Structure 1
Amino acid sequence: IQVLATPGHTPESISLAVYDLHTSSTRPHSVLTGDTLFIGDVGRPDLMASVGVTARELGEQLYDSLRKKLMPLPDETLVYPAHGAGSMCGKNLSSETVSTLGKQRWENYALQPMTKEAFVGLVTADQPEAPAYFGYDAQKNREAHLTLDEVLKKSLRPLTLEAVLHLQEKGAQVLDVRRGIDYAGGHL
């Protein structure tokens, strides 16, 4: 699984490229797109306005996420969005639960060739009014969890030998993720 930062619906949006290593280690089998890419639509960039992020800012990020992260994936890549029709997250959500990236390139209005400016105008126009609770929910979600930057600041720190041994005694599995050259220089 490869994590792709795909901001646009929200600043923290991610997609997960899933590889079947028996088939190919370089071409993903599928991509879990969350609310970034739906079948027939893309995530709304206007729902975070109540927490200080403009629809224009997120629309521009969404354009870049789609064109730089998702659209370069192969046509046969299966697309699995977080959900389909029945929510206020877009204006053209399909009830289909899976598609291919190639089919979405052909059928999804938001993936057609256009400038960033045209894209932002298109995905922010004619959206249904956001339910009042969306801003509240978004803020609660942000408060409930640390941001990725905060998690990395807290977790990416070297351990002493004593700390490693202590953690192992408590049942922890220790994974050495140093660069190969550093590992070759010395390890347990």
Structure 2
Amino acid sequence: MFKYLIIMFFTICAVFAQNQDDTIELTAIQKAWLVANPKITMVVPKNFPRSYLNKDGKLEGMDIDYFNLIEKKLGIKFDKTILEWHSALKRAMNHEVDLIINAGKLKYREPYLNFSKIYFAIPQAIVTHENEPEISDINDLCGKKIALHRESSRAKFLQKNYPCIKLLKVTSKKDILYSVVMNKAYAGFDNFDS
């Protein structure tokens, strides 16, 4: 079921991008899935700039806008739960929810999750103190401590491919930046999209 929802969601996103009227053409399988699954559960990573809790405790952000539009156009409702990233990913991989947003496609996740095409790309960034020399190649980070999110695809990639880089695994973008500012890490590596 999870597989069909993910495929359906991103098919619908593509339709929204191309179709400006209020109609959405669903396949018979997609319609049957919606009838059989009136409650669609999703986890939203906490502190993620594209989906966040506002001062009133309401979910907001670009990703939430997409899902609100899907709800409106299809007449369905998503049961959204906001969690820390590692908890959200764990629930999705254990199939405790129907979908998770913004999970990168990694080999270790593939047996548990189905992935769509990327619908929104965010550039990666490495931040350091302004007086540090320019980083022109990833090998410039060898022997240095880099702060990054512990569950990120970046952490898995560096751990596997660049064991010469010391990883300081933290739980949020704020912690990444704090680690650099407080000189606990030479640099921070994330998608600083906010």
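Taken together, the values in this text are just the output of simple stated rules run on the coordinates, not laboratory data. It should be emphasised that the depicted structure is a prediction, and the values quoted were computed from it without experimental measurement. Cβ atoms are built from the backbone, for glycine too; each structure is taken alone.
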Mean count of other Cβ atoms within 10 Å over residues 26-33, calculated, reads 13.0; among 1, 2 the input was structure 2
Value 0.75, calculated as FRET efficiency 1/(1 + (r/R0)^6) of positions 34 and 122 (r between Cβ atoms, R0 = 25 Å, to 0.05) from one of 1, 2, is from structure 1
